[in-house]
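Computed from the coordinates by the stated procedures, all read-outs in this text should not be read as laboratory data. Source: prediction; values computed, not measured. Cβ atoms are built from the backbone, for glycine too; each structure is taken alone.
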Structure 1
Amino acid sequence: MELENYKAIVFDLGGTLMEFEGMPLNWSDYYYQGFNKINELFGLGLSDADIDKSTEILKSYNPRNKYREYEIMPVVLFDEAMAGWSNIPDIREAIEVFFSGIGLKAKVFDYSKKLIAICKKHGIKVACLTDLPNGMPDSLFRDSIPDIIKLFDLYVSSQTCGYRKPNKAGLEYIAEQFGIDVKDILFVGDEDKDRKTADNAGCSFMHIDEFKKCEETEISEKEFEKKKTLFLEQKKTLDSFLKTGAISQLQYDKSYGDLVKKMGMEKVAEELK
């Protein structure tokens with residue numbers, strides 16, 4: 001893969017560069033836990049039936065339960081989910097408590113920062129496009145992974161562009177912000193909906209596992225070329241010593257053999273014969 005063929009690399013986040021440890025793709029089973037935390041912290045005295053009703057309302061809007069591409073702001077979802085409560089706390093505070101009650105712990109994968117850095121070394125713009133968890137505020141998501149968010153030239157979420165994948169709106173928004181054609185983007189993700197997003201936008205797609213392999217190959221090739229250059233320089237020095245009589249042929253053969261073995265240049269040495 002030649003990165004120079006693209007003007008921008010766009011990464012999906014969840015499952016691609018990071019994860020919330022231990023969380024499945026569908027968080028519906030954790031909604032009761034979140035609403036119960038609101039009930040406890042604000043002392044609302046809600047019944048199990050009240051919490052169950054709120055849970056089912058939020059579940060009904062989960063895109064993994066009921067397909068939708070348009071995004072709905074968290075305050076709208078929670079306003080409806082809590083509408084039947086006799087005492088309703090501040091919605092924004094309640095949302096923060098809800099997600100704290102789920103016990104989320106964000107983890108950036110070990111390779112993520114390195115991949116972003118490699119793309120930037122090639123002079124390529126790097127952005128991310130992520131679907132936010134159902135009902136989660138953009139700010140809450142961003143604050144969970146500050147060390148990687150700051151590395152992107154552009155951060156775009158489903159709340160930024162108003163649509164969820166596989167809608168092409170997010171990729172088109174990124175192309176517009178970068179002033180490039182969407183066809184000049186490579187989208188890297190981990191799900192089938194990421195691939196469909198790229199197809200809908202008319203740009204290239206690569207699964208994160210394949211992208212990592214390509215980058216690892218490119219890095220290893222560059223490291224080999226550096227090592228080969230150093231090997232040839234040292235061989236040139238040995239050649240000059242032999243030519244001037246500084247060392248004997250026997251000494252040369254031994255030193256050269258040791259050099260080839262030490263640097264793993266057997267194939268190169270064979271090609272030089």
Structure 2
Amino acid sequence: MSGASRSAPASWRYGLRQAAWAGIDLIFPPQCGGCGREGQRFCARCAASLEYISHPICGHCGYPVRQPGVTRCAVCRVLPPSPLAGIRSAALFAGPLQRALHRLKYRRDVSLADALAPIMVTTWREHNLPAGMVMPVPLSAGRLRERGYNQAGLLARGFADLARLPYADRALRRVRHTESQVHLSAVARRENVASAFAADGRRVRGQIVILVDDVCTTGATLAACAEALRAAGASQVWGLTLGRAISPAHHAAGSGARAASHRR
């Protein structure tokens with residue numbers, strides 16, 4: 001994959017990949033990443049059962065809240081000012097979406113990224129996010145060698161191609177290895193990723209950036225990336241993720257994830 005930005009129109013790339021996967025499907029029929037049913041990579045039944053995040057949400061972090069018109073939820077109000085313009089996520093990280101993303105990330109089912117990308121495009125449109133340069137949250141060089149691919153990069157590429165937005169996969173890089181965030185607290189997550197990223201000012205200066213990741217838990221990684229991008233001259237950075245982890249901190253503060261989610 002080239003490190004240069006790729007401009008719209010780009011949907012032909014997505015179509016070409018789909019045609020290639022269709023040929024493979026004739027020999028090895030796909031299984032749904034959400035339920036295991038044979039026939040589709042992510043079936044319509046699983047897509048319909050996702051807990052999509054809809055308004056009312058926090059105007060900044062995008063987490064569901066109980067009352068409309070909340071510009072910053074109780075959790076966001078106690079955090080330091082964020083370099084992010086905001087975060088938006090498609091659905092709660094649970095059920096079929098959680099199983100599909102685990103399959104993409106840990107079982108090398110890379111075809112799932114393009115199957116899930118249309119959900120991200122719908123989220124981008126429904127939340128009226130701006131058009132901008134699309135880039136993934138980068139992995140460290142060691143983790144990339146170990147896994148062989150960046151799942152956020154695959155999702156970002158599919159999203160950019162379908163949305164016909166420029167894609168820059170090397171404008172942001174991770175400059176130091178960080179430990180896994182899985183079992184860290186929100187505070188430890190922020191400390192873990194602080195100053196872990198650097199951006200190429202020649203590519204991002206003056207740009208609106210849409211930063212893509214598979215799941216948002218506390219937003220610490222997205223914020224650390226956004227800090228590097230803003231320092232390099234990006235005019236605005238939005239976080240866009242497929243999944244949103246259910247947050248104990250938000251629930252303790254009175255937010256209600258499942259109360260504000262819906263099925264399409």
_Source structure (of 1, 2) for helix-only ellipticity at 222 nm (-39500 (n - 2.57) for each DSSP H run of 4 or more, over all residues; to 500), computed value -11500_ = 2
*Between structures 1, 2, where is distance in nm of label points 7 Å out along Cα→Cβ at positions 50 and 234 highest?*
1
*Using relative contact order in percent (Cα under 8 Å, 6 or more apart) as the calculated read-out, with 27 as its value, let me know the right label among 1, 2.*
2
*Label whose coordinates, when Rg and Dmax of the Cα atoms in Å is calculated, return 17.6, 54 (choices 1, 2)*: 2
*Upon calculation of FRET efficiency 1/(1 + (r/R0)^6) of positions 98 and 130 (r between Cβ atoms, R0 = 30 Å, to 0.05) from the atomic coordinates, which of the structures 1, 2 produces 0.55?*
2
*Assuming 2.0 is distance in nm of label points 7 Å out along Cα→Cβ at positions 210 and 250 as calculated from a single structure, say which of 1, 2 it is.*
2
